[in-house]
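Values in this text are rule-based calculations from the coordinates and carry no lab data. Not measured: the values here are computed from a predicted model. Cβ atoms are built from the backbone, for glycine too; each structure is taken alone.
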Structure I
Amino acid sequence: MQGSRKLVLAHFGAAFAMLAFAIPLGAWQMLVRSPLHRWVDPERYYIAVTAHGSTLAYIFPTLIAMGFGYAVCAVALGRPMRGMAMAWLSLWLVLGGAAMALLTVAGGKATVLYTFYPPLLASAWYYLGILCAVAGSWIWVWLMVWHFRQWKRDHPGLPVPLAMFATTAAALLWAWTSLGVGSEILFLILPNAFGWTTSIDPGLARVLFSWTLHAIVYFWLMPAYIAFYVLLPQAAGGRLYSDRMGRIAFLQLLVFSMPIGLHHLFTDPQVGAGFKFLHAVFTGMVAVPTLLTIFTICASLEIAGRLRGGRGLFGWVAALPWQQPMVLASGLSLLMLGLGGAGGLINMSYAMNATVHNTQFVTAHFHLIFGGAVVIMYFAIAYELWPRLTGRALPSALMRLQLWSWFAGMLIVTLPWHVVGLMGQPRRMSYYDYTDPALAPQAIWVALSAVGGFVLVLSTLLLVGMLLASFRRGISVQPPLRFSLAIDPPRSLPASLNGFGVWVVLVAALTVTNYGFPIAQALAARGSAVAAFPTGG
């Protein structure tokens, strides 16, 4: 990894700088919505929400995935990365696009949140910034696929290392995922933002955005799942239970995460009930690779615990090295994944979704999954890589304190949100009047969640402070980064578990099946409207 050390370090450094910028904005928003704060100008509130959401949904996880991907590429394939100039260009495009978008937000020209739903419209420069960042990430996609194919060409018949196989699956998922929102911006939003068109179809825009809206969650998840499979068993002192099951899980994530976005549009009238039901079914299928992963990881941890002397039915749990940040973070992540996943079952249900649609329950769900289960694994990945990138150790006790504080803060934030969501509190609101008897019972829960937001701020400051303070420590020899070995490493694999050709075709077919008719129907209706009203009126 030495040849790409600065590249990986730059990605993680930029990612955590973005986190340090966005988390205080989120805490401030929670304070504003709580009974602990007076009314503020809604314009300022929505500027903060747009900056917070855009940074944490698009820029922060993309930088983590890209940086971790470069590290995996070098270590798993056992040779220096190629195309370094392109990799640096990719990073600068992502950062330049982020700067363009966030400066537009700061100037009050984009208060549309991060969900790109017309008729809300921001300055064209905001959308151009997001497109620039996405274009930069596509260079990363190309580099990952290129290195994957080159290694296969040079090692015919050999299994591609699981870490690189999973990273390539993540890259392909992101390439396909980003096409939805990219099409929405290019063909609907930008022409209208520049004044080239006089109308816009919000129904078609929402369908295209739903293409990206939920699949992006699994792109966020991919680095965490990769760490579960290739870093956690090694850190726990054991071996991976099954390499093949890992490959199957990542292939299922690639296939099942695409045709599910319409479950966000259950209340939208422009999509037929049949397609909503189809997406609900496929949303349920996404639980399969997650359950497979939980089984495989728990089995791997039991192997490690038994090797460390654990006896009895659950003695292996106590025998695990919980002082290791990767092991601790994984345990906390799986707890939050279980809680958040239970809420996801409600969101995917065609009937129960109507109860919580657009309430704080939905906000709680995706914060617990992404901000909780996923981001805590980003920290664990950083704790594995940072000492090897800088040659400077991090204090183990402070790393554990930071992980525990993030876990506690995220629960204090999201559990009250689940409660007030079930009480009917709408999301995306800048102000609630808690003197209203209908809202008064929610006040204590919202105040508690605001406290949790500032716990997360302190946890973020601890993280960034540790990383920066490490440069003042002396350089020491760090062990090389190693990935977990499977109990029975495969010597050969069927082509379907060592490549993506058939799976990419399947993803395309499922996407056409699940989105083709709703998009075609919207385009046909749009054409009829233009014919009837040629001036756009």
Structure II
Amino acid sequence: MTQTGAVILAQQPVEPPPINYSAIAPVLIVLGAACLAVLVEAFLPHHRRWFTQVGLSLLALVAAGVWLIVYARGGPMGLTTLADTIAIDAPTLFLWGTLLTLGLASILLIADRTVEPGGAFVAESNAAPPQETTTDFPSGGTSGPPSGGTATSTAAPAAVASRATADAVGMRTEVFPLGLFSLGGMMVFCAANDLLTMFIALEVLSLPLYLMCGLAKRRRLLSQEAAVKYFLLGAFASAFFLYGLALLYGYAGSVQLSAIADATAGSARSDTLLFAGLGLLVVGLLFKGSVGPFHTWTPDVYHGAPTAVTGFMAACTKVAAFGAILRVLHVAFEASSWEWHWVLWTVAVVSMVIGVVLGLTQTDIKRMVAYSSIAHAGFLMVGSITLTEAGLSGTLFYLLAYGFTTISIFGIISLVRTSEGEATHLSDWAGLAKRSPLVAWVFTFLLLALAGIPMTSGFMGKFVVFSAALADGMAPLVVIALVASAVAAFFYLRVIVLMHFNEPAPDGPTVSVPGAFTTAAITLGVVVTLLLGVLPTVALDWASVGGFVS
């Protein structure tokens, strides 16, 4: 470029892209609160942090939710902002509302300090002497010795033995800004209108989760092992996503979803870059959604992470991941659906089979729910590859229903405890109905919802997804999904029979009296699970108001 040309370019005014701050205000509120929470951690005295962090987090989520409701009632729809990197449409608002509500329930579980004295996240105490800790590994799992057993290690922060010690040490309040950053990343992830923004949001939501998985107070070695596994496998999946992004840029000359859609609809270029890039991109998305066979991190991380964090991952991350999958398939690759349809059809079947078959063999309840989530990811894939308005709205409804049921399930799991912590082995749940009938019946209702029994949100979620797939000509896939759902009901019923028809052991676990936060989170999930089962019209109508903007 000549010097004159450079001067001319330098003299031309550079106009910033228009930004609709009203449309993206919920994301700005959540990420702004996360930044304030970091400052709270840096400057506020330790004894004031818990109250401040909890108040700030809950206030931010409520404020973002209120703003979202106001905008949904009268704000402009079907637009893009921030230089066309964020799409504001009906599915975006539905997913944001789901994430904010699930995030609120998750923060309540994380903030509770009554079920676990001092909270489930306790800072290390320098005064505590080194002590031997024992980490239990479930038989047949992928973590620890292949035949089960224990691993012993010496660590100073192994556990806090008493309520007085726990209260003196205090709770790890850095979990609150980490949770807010992750939630903000999820909101951007499912609204991203180009692949580069989607990748950045993927890292923003993932990195805090890696840290949160390793912050458990009890069974610290298992928690830290889960964090390392999640980090290593997550980084590997992110590399797949980024490599696929690069190949698709080489094919379409752009990372915007609409430009990729235009290129796939009519391009003389070789399809090698297209399908190689799509395959690598989908691998990264399926990993984040716990879809088999890209599920290997799920059982170990669900089992090792603090239960409140497990609930946050199981509900919110799945909503964000499938929100992004829906947007990518519907906006960018609908024109080429014939080429990839059967591949994802097979992935859905594999995920369902892995979830139900391996779920039958589990003896740890958190690992059982993990394999259940893999089976449900297969059901969600049935709706995701149904590229119709009914398939989109049905999948969105399924995400809402599954998220609230899962949050409540992990809230209940945190209440059943032994002297060593949570009673996650199935044998510890024998006769629970005789010790705490209310907890046992609530857990029974939630398990029936996962099984898809009528009068629950799980039944309505499967009904709308399978109906949409059947109308789109995928009857064989629906039949396989129905069979898998029937088989999966067995391991839910096994737990129900164990709780109600077995005698409790003399030294069996106790049921902790939940605090106000845990009670509120469980109650919210149970009420929504019931309402979506008997009165699903409002949520279905909201999920059906429109498609993605391109």
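Side notes on the structure shown:
- Structure from which 0.00 was derived, FRET efficiency 1/(1 + (r/R0)^6) of positions 187 and 315 (r between Cβ atoms, R0 = 30 Å, to 0.05), options I, II: I
- Read-out FRET efficiency 1/(1 + (r/R0)^6) of positions 27 and 451 (r between Cβ atoms, R0 = 30 Å, to 0.05), computed value 0.30, structure in I, II: II
- Structures I, II were shown, and FRET efficiency 1/(1 + (r/R0)^6) of positions 211 and 275 (r between Cβ atoms, R0 = 25 Å, to 0.05) at 0.10 was computed from II.
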